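Each reported figure results from applying straightforward, stated rules to the coordinates on display, with no laboratory input. Quick caveat: nothing in here was measured; it's all calculated off a predicted structure. Cβ atoms are built from the backbone, for glycine too; each structure is taken alone.
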Structure P
Amino acid sequence: MTKKPFVGQSAIAKGLLDLVHTDVCGPLSISARGGFSCFITFIDDHSRYGYVYLMRYKFEAFGRFKEYRLEVENQTSRKIKALQLDRGGEYLSGEFNDYLKENVILSQWTPPGTPQLNRVAERRNRTLLDMVRSMMSFTELPPFFWGHALETAVKLLNISPSKSIPQTPYEIWHGKPAFYKYLRVWGSPAYVKRLVGDKLDSRSSLCRFIGYPKETAGYYFYDPAEQKVFVSRNAVFLEKGFPSDNQRDEVD
């Protein structure tokens, strides 16, 4: 039996957090650093500003939503009014539904077998996976760094123009233009000086840039010699001629 075509989505929500889209992706075949095999995205319909949370298991979705809600409602001084989601098992717990009702959040469920009706979140996850595959393919980083690539991809989408809205998601969400000068090529090599105690080590290590910390200024680096990830602002990036490494296997 042929499925009926889907009509286009209605107009974009009028205000921040009037409608939030969410979807879970995974488990992926390769676990990210930290043992994460899934991720959940939240996209504000009005601004298209997105968040991502890495998860070990799909049942963590409820906890991640509570974490997301606390952060964005405090940040914007607004309340989430509606949540659009599919009927994946991670969303169907009585605890999750009771929480939505208690906090007066309207749940907009898509019918079974109709992911097209949750297309904002579905498309976002596809875009993110495409970006991660591309980013990983041009580095010599181990494939379990896809989690860091994913978090970086979300950041880049938030500061990039979108066909759906007149400004970047960042501008609408924060009320000011994004700052671009600090951006670096993901996976690029860099010589990094480490802080040892309260002193700056005079030696530099050849590391790889893998992301932007959320809580502090600086960059995430991976030191392959020590197999450690750390944050630093003291780096000389070697972006000229990069990427030039052999391509890596894609994340499934």
Structure Q
Amino acid sequence: MVKKLLAAMAAVAIMGGTAVAGGHGKAKTTPAEALKEVVEGNAKWVESHTKSYFKPYMNAQHPIVTMITCSDARVHPTVFFEDPVDKVFVIRNIGNQLANARGSIDYGIYHLHTPILLILGHTHCGAVKAALHDYSKETEGIKNELDHLHLPLSKVSKSGPFEKRWLEGVEKNVNYQVQEALNFYKPFIKKGQLAVVGAVYDFINAYGKGYGRIVILNINGETNPSKLKYSPVMKYLSSSMKKAVLVTK
């Protein structure tokens, strides 16, 4: 399995581009050009959606997932819902961290009563990469957020190919955030009202499950794939779908 992971990640590295550099691409448009795209894009949205589309959620929202994910522009709820409007309560920050978003997450759990808290990391996470290196020259705001990644990344291997360590860091961060959530929302979990799911959105096919696959690492603290497939939370998934989203290490 490790050889497959390294081969997949090496292939991506050969392709080059900003993803290998941590996703720190630079926009090639001016502020005026970018605003034009925003306004024209919204105009198309208005033209293609009538009042009947908005009516169900004009007075209230009805999400089924509270999602804490990275601010990365490559990660959006459209990767699992074709139209995520009114389905996903989204909280974002660099590194998909609970420490920087407790109030927003609390709102999703305590007030919106979503049955799933999805902690979604992603391959080639720039925040994880930065936290594994010296980030002392970053702005104070960035440093303050990256500082919270020290604990989850403290046990990442100190040697070996960086691509492998990078993915390990992404996984350890997801599992750490799940554990934090279990500490905060234990009463909801015990009552069966909430499941905390830790996953990685894999757009480089590092796991060999397909480009863009969401790979589930953790459900309510359980990380063993052999046990995860029997989790009550996964009871409606077919055997083939479980195989697609779980990784045997």
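Can you spot which of P, Q the value 20.1 was calculated from, given it is mean count of other Cβ atoms within 10 Å over residues 132-139? Checking each candidate, the match is P. If helix-only ellipticity at 222 nm (-39500 (n - 2.57) for each DSSP H run of 4 or more, over all residues; to 500) computes to -8000, which of P, Q did it come from? Source structure for this number: P.
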